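Every number here is computed from the coordinates shown, using simple stated rules; none is lab data. Keep in mind the model is a prediction, meaning the values are calculated, not measured. Cβ atoms are built from the backbone, for glycine too; each structure is taken alone.
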Structure 1
Amino acid sequence: MTKLPLYHVDAFTSAVFAGNPAAVVPLDRWLPDPTLQAIAAENNLSETAFIQGGVGRYRIRWMTPTTEVDLCGHATLASGWVVLDVLEPGAASVTFESKSGPLTVTREGGLYALDFPSRPPERAEAARDALAAALGRAPREAWAARDYMAVFDREDEVRSLRPDMGRVSALDRFAVIATAPGRAHDFVSRFFAPAQGVPEDPVTGSAHCTLIPYWSRRLGRKRLEAFQASSRGGELVCEERGDRVWIAGRVAKYLEGVIEIQESSSSR
């Protein structure tokens, strides 16, 4: 029988039951991909992160319940907490090698900070009508990077969206970001990725790789405070740093446990 530690961590929040929950599974060795995907499906969280390595450098992979993704912020933040508070307590930073290059998580007081690649959007006005049909409301602007980004005038417009998930799934990008200026924050957002098995993600670090350069340029400031207006909600402190972005938040541990897998299952 294979036994694997599992940490269920809420990222971008100081208290459990808010922010974005992620599972983090440290590995001594990589298991077959079907087994990793089965674990992610069993966890049924927006992402499960698998990490393998030690002494400040790890390999990281992220899986939704249905597929592997190339970048995930909240599960990287959660993985950073697992390394810096559990596996290597007292360490100040950890670097994860990933499909999107090296990603560093740094402990900065009570915050954990991500150093991620910037993904500035480009205008995509041709997609505006399709986004309006998918989101149920026409955005002021349409942009695209990995995801489509629909920009609205007011926070209330973003909060009141009731997307047609079938139409969102049919769009030709990974997911859809909806965003607007915030009342108590510089900007707010929501994130819809039904084609990836995540109808609405509670707090999405990777989306801020596109949100930060957009809002930094629009507002004329490098340092920004953001809120993802999902039902759970999450707060992020952000900074534009050229070809990189800095995304920081707090972390709360919800659960620690052990996964037990029969050897015949792990070798499939």
Structure 2
Amino acid sequence: MLAEGIHSGADSVNQLFLLRGVSESRIPPDADHPLGHGRTSYFWSFMVAIFMFLGGGVFSVYEGIEHLYHPEPIQHLWVALAILSGSLLLEGWATYGNIRELNRRRGNQGFFQYVQQTKDCDLVVVFGENAAAVVGLILAMAAIAVAKITGDPRFDAAGTLLVGLVLICVAVFLSCEIKSLLTGEAADPGVFSALQECVAEDPRLAALLKCVALQQGPGEVLVAAKVRLQDTLSGTQIVEAINALEKRLKARRSDVKWLFVEPDVVA
């Protein structure tokens, strides 16, 4: 019960972190941040993972070990099970809604593959929190029930320990995923494919030589590309061709916020 109480408290604080991240990521570009503040959401999502690791996981493991050595008898079993059952219903409902949204966005992509590759870190963090909460509540209910039936309170301590380990595993997974986004992860491969198609559609553009696409935040992609143009084009025609390429790509991929194109002859 204590482990789940701590977990619920940590989750409440984490939602405030995520809300702040969403709010700050929408701040328009300025002189200090010419590419916007999109990556701010990744920072606050990383803070969620750290808080889950320390505030939930590590403390629960400590409590579990402590009660293994100093077990206490189970009291008020039905009150504890009623509270945990109510929490499980609420967390299960939230997790179901989260999974529905993930399924809507992933399309034909595998569920766990999408969770690993998606750039929507807020959605993944919430899913990780909800999934860990559901598993933790089930473990807590089972541990309390077994401890009461057997009369051995060490089962309750073992349940607390398992809840902590679940939180630590989820926190480590989330931190690894968010670290990649914080340090500059490549955007969805579909951005490169869309740019190739846009180049092929314009006879003024001879070839796409090189492309770098970086995720700058949820729904925000930066693209830098080298393009070979036809030799017969004038300076004005080159500018018009590049501007047309930018317009076509942004119409096809609304997440492309910045496109920098360099005319060149070599990659």
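Comparing 1, 2, where is distance in nm of label points 7 Å out along Cα→Cβ at positions 53 and 125 highest? Working shown, then result.
Values: 1: 4.4; 2: 1.4.
Evaluating distance in nm of label points 7 Å out along Cα→Cβ at positions 53 and 125 on every structure, the highest lands on 1.
Who wins on FRET efficiency 1/(1 + (r/R0)^6) of positions 85 and 245 (r between Cβ atoms, R0 = 41 Å, to 0.05) among 1, 2, i.e. which is largest?
Max of FRET efficiency 1/(1 + (r/R0)^6) of positions 85 and 245 (r between Cβ atoms, R0 = 41 Å, to 0.05): 1.
Any idea which of 1, 2 comes out highest on mean count of other Cβ atoms within 10 Å over residues 133-140?
Structure 2 gives the largest value of mean count of other Cβ atoms within 10 Å over residues 133-140 among 1, 2.
Out of 1, 2, which structure matches 134 when volume of the Cα convex hull per residue in Å³ is calculated?
The read-out comes from structure 2.
Between 1, 2, which one scores greatest on mean count of other Cβ atoms within 10 Å over residues 157-164?
When mean count of other Cβ atoms within 10 Å over residues 157-164 is computed for each of 1, 2, structure 2 gives the biggest number.
Kindly point out which one of 1, 2 the value -22000 was derived from, the read-out being helix-only ellipticity at 222 nm (-39500 (n - 2.57) for each DSSP H run of 4 or more, over all residues; to 500).
The correct label is 2.
Check the numbers for distance in nm of label points 7 Å out along Cα→Cβ at positions 101 and 149 across 1, 2 and tell me which is largest.
2
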